[in-house]
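See the structures that follow.
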Structure I
Amino acid sequence: MMNSKNTDMVEIAGWVHEIRDLGGIRFLLVRTRDDIVQITFSKRKVSSELIDKVKTISRESVIRVKGIISKDERAPNGFEVIPNSLDILAIAKSPLPLDPTDKVVAELETRLDQRFLDMRRPKIKSIFMIRSLVVRAIRDFFYKKDFVEVNTPKIVSIATEGGAALFPISYFDKEAFLNQSPQLYKQILMSSGFERVFEIGPIFRAEEYSTRKHLNEATSIDIEMSYADDNDVIRLLEELIIYIYRYINTNADRYLKTIGIDLKIPTRPFKQVSYDEAIEIVNLEWGDDFGSLEEKKLGSVIGEHYFIREWPLKSKPYYTMPLEKDRKILSKSFDLMHPRVELASGSQRINDYELLKKQIEMRGLNLDNFSFYLDAFKYGMPPHAGWGLGLDRLIMTMLDLDNVREAVMFPRDRRRLVP
């Protein structure tokens, strides 16, 4: 916190980032949310009482200082503060379990264990300031596109995707699950006439992965759009990615510099390859899915954001619109890929009641479990399409982070439930 009533007198409140003692002069570098400010305690300019008081302060203690600004090109931001009062608000214990100055490097697990200290580091704090701006950009984009923001249930009675990667919970006298996706509810909203909806919220996948790109609780950006097909929502997804990159380049320059990132804005249109073309590049059999090695190879060949389209129908969820092509049963589906990782998945959806029932039965799922969902298709469901985009992976790839956990304040994976 930094307040100023005039051009000379200021009030600074924050953490003691560093202490430098040069004998007759002591410098405190005080870290606020946005800056690091130098407070200079010189025997020639500061009372002996304040000199004695400052000697009792440890690194990462919380203080409040009132003083006069003095220009000094050697100081951070080109000025220092000469204090006339000092309040010690909280003393930090020593030694610190983590070094917020980055002089001592800590492993990621140590950083996550001490996340409150880790996020005091200017570089790490900048990641989450950018993440906040990304969420703001997303909302700005969709409001401009006349979308309605919605909130769907996170406690559900069935598996959204029909799979086994579910977290069961005790719900009074019933079994329930944490939701894998808002998919069923955003489709129901298409039947309700909202036409364009988006949601930014948590999703839960009980997958036993321990990789740099997987989380068990993630944040997803989901949209659904009536009177649209897969081509329409692909264009929308491209526009959103470009909008976010431009927004961050314009509004987050200081944070990008702190992280050390020169953000390159992707160019439209993104490249598109069919599933058949993609498996030929990575030498897979038809019907196979892509693992990390195949994703890496594709990314190295294509070299930028790209779409994989027309996946085999059997590899996509039951609500995906079928597509017959070259005597193959494909789907009107797509994945948005970054050279490092998959970012989004989407499709045109089935809007015909009988076809949807048939696809659910073909997957071996119980129709009775989907009655609340299927009811929305009985009485006039417009054609529609949509996608889900992983916010955490988007941040990871934008900022060139090594691990998706670095893009999440308090990540949840198969081993981490605290902090």
Structure II
Amino acid sequence: MSLPNIPNITPTISVTVEQTIPLLLSSIALEELALAHIINAEAEKLQFVLGTLPTGTALSPAVVSLAELFAVDSSVQRTLRDVIKKEMLLEFKFENVLDLIGTLPPVVSTFLFVSNRDDNMVAIFDISTPLSPLLIRKFGTGDFPGSLNGPTGLAITGNTLYVANQFDNTVAIFDILHPTDPIHVGQVSTGLSEPIGFAITGNILYIANQGDASGVAIYDISAPTDPIFVSKFTGEEFPGALNSPTGLAITGNTLYVSNQLDDIVAIFDISAPIDPIHVDNFGTDDLSGPTGLVITGTTLSVANFNDSTIEVYDITIPTDPIRVADFDTEDLSGPQGLVIYPADPVTPPLLYVANFNDSTVEVYDINNYPVDPIRIRDFGTGVLNGSFGLAIYPTGPV
């Protein structure tokens, strides 16, 4: 006798555990719906023989004997016993799905903080579904008197949020361990004059100051909620390098400082973080009122406030940026803060741009960046007022 010939079946299963769970729950729901129909049919069977079902159809014979009623009742009981058996199996199946859910990592939401300079508020959006931002709340002086006054730049390290207050020369500090319920924990003012932008490297916080000698303050944030002023460097020390500094960005040992009034970005070597060295400037022919800066890989993006564009530079050699593109004169209006949503294996990286004049945030798909950024949408109309700074929490991969 020959052996059976079994074909080689090697299907590729591409369904993830996260995708499997809703499929299993849907199958349970559909089976429960089917059982509900069966139970309803059995109930109508009893109503029919008892003459209480309004069908308009007469019984034949017109009179049902007691024995016949018992027979129908027995039939219903047998069917319901089978339904009960199936319900028990569905309960086991549901418990197994619950166990499967328990093996998944906890869901971590991602939040975008947006400062509103013109109404002294910071808005919080849930961007866990990046293309569908959901407003969670706004907080400001009504919640924390004296904390916000012309909020501009934002920065986050760990569970601490810094908010630059342009109008009262302070930086407000918030604990955002519970990001939808921030707690005001402090305020600093030393060395600040119209603070407007931040950059963080290690335990050093740099703060751009637009007013009073146009400088950058340096704070030690080893204790994030208790920053210590270290020093300040200004345009007096580095003539031609600092004039109304606004945005800051860091890659390695290089600090970039945008200068809104000089239409340049200055480059500083911060190998010694508290003793920066001016290296060069760039952008004279490309920039007009540069504000926000953001870096992804070897690409530096600069918000061009006056021209309502984003200028893009290749910084493979950090001290020798090369302009590669600009984009979007139609949808931007006074761009300020920039932030990039961290990429993951499924979601393409997204660039968020605070649109100050329109009080919105623009979203771009930059999967092929710096080539061919694709505008996705804007949001914040009716919620934002002078959208300025952007920061994402948590700051690492989610």
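Coordinate-derived values only; no laboratory data. Bear in mind that the values here come from a model prediction, so they are computed numbers and not experimental data. Cβ atoms are built from the backbone, for glycine too; each structure is taken alone.
One table, with the values for the structure above:
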read-out: Entry that produces 3.0 once distance in nm of label points 7 Å out along Cα→Cβ at positions 118 and 286 is calculated, selected from I, II; value: II
read-out: Mean count of other Cβ atoms within 10 Å over residues 222-229 derived as 21.4 - corresponding label from I, II; value: I
read-out: Origin of the derived value 34, 43, 21, 2 (P(r) over Cα pairs in 10 Å bins from 0, in percent, for residues 206-245 alone; candidates I, II); value: II
read-out: Which of I, II yields -6500 [helix-only ellipticity at 222 nm (-39500 (n - 2.57) for each DSSP H run of 4 or more, over all residues; to 500), calculated]; value: II
read-out: Parent structure of the calculated result 0.7, given that distance in nm of label points 7 Å out along Cα→Cβ at positions 238 and 334 is the read-out and I, II the choices; value: I
read-out: Distance in nm of label points 7 Å out along Cα→Cβ at positions 110 and 310 derived as 5.3 - corresponding label from I, II; value: I
read-out: Identity of the structure behind 87, 53, 38 (criterion: Cα extents along the principal axes in Å, calculated), options I, II; value: I
read-out: Cα Rg over 2.2 N^0.38 Å, for residues 278-357 alone - highest-scoring structure of I, II; value: I
read-out: Among I, II, structure where FRET efficiency 1/(1 + (r/R0)^6) of positions 30 and 78 (r between Cβ atoms, R0 = 25 Å, to 0.05) as derived comes to 0.95; value: I
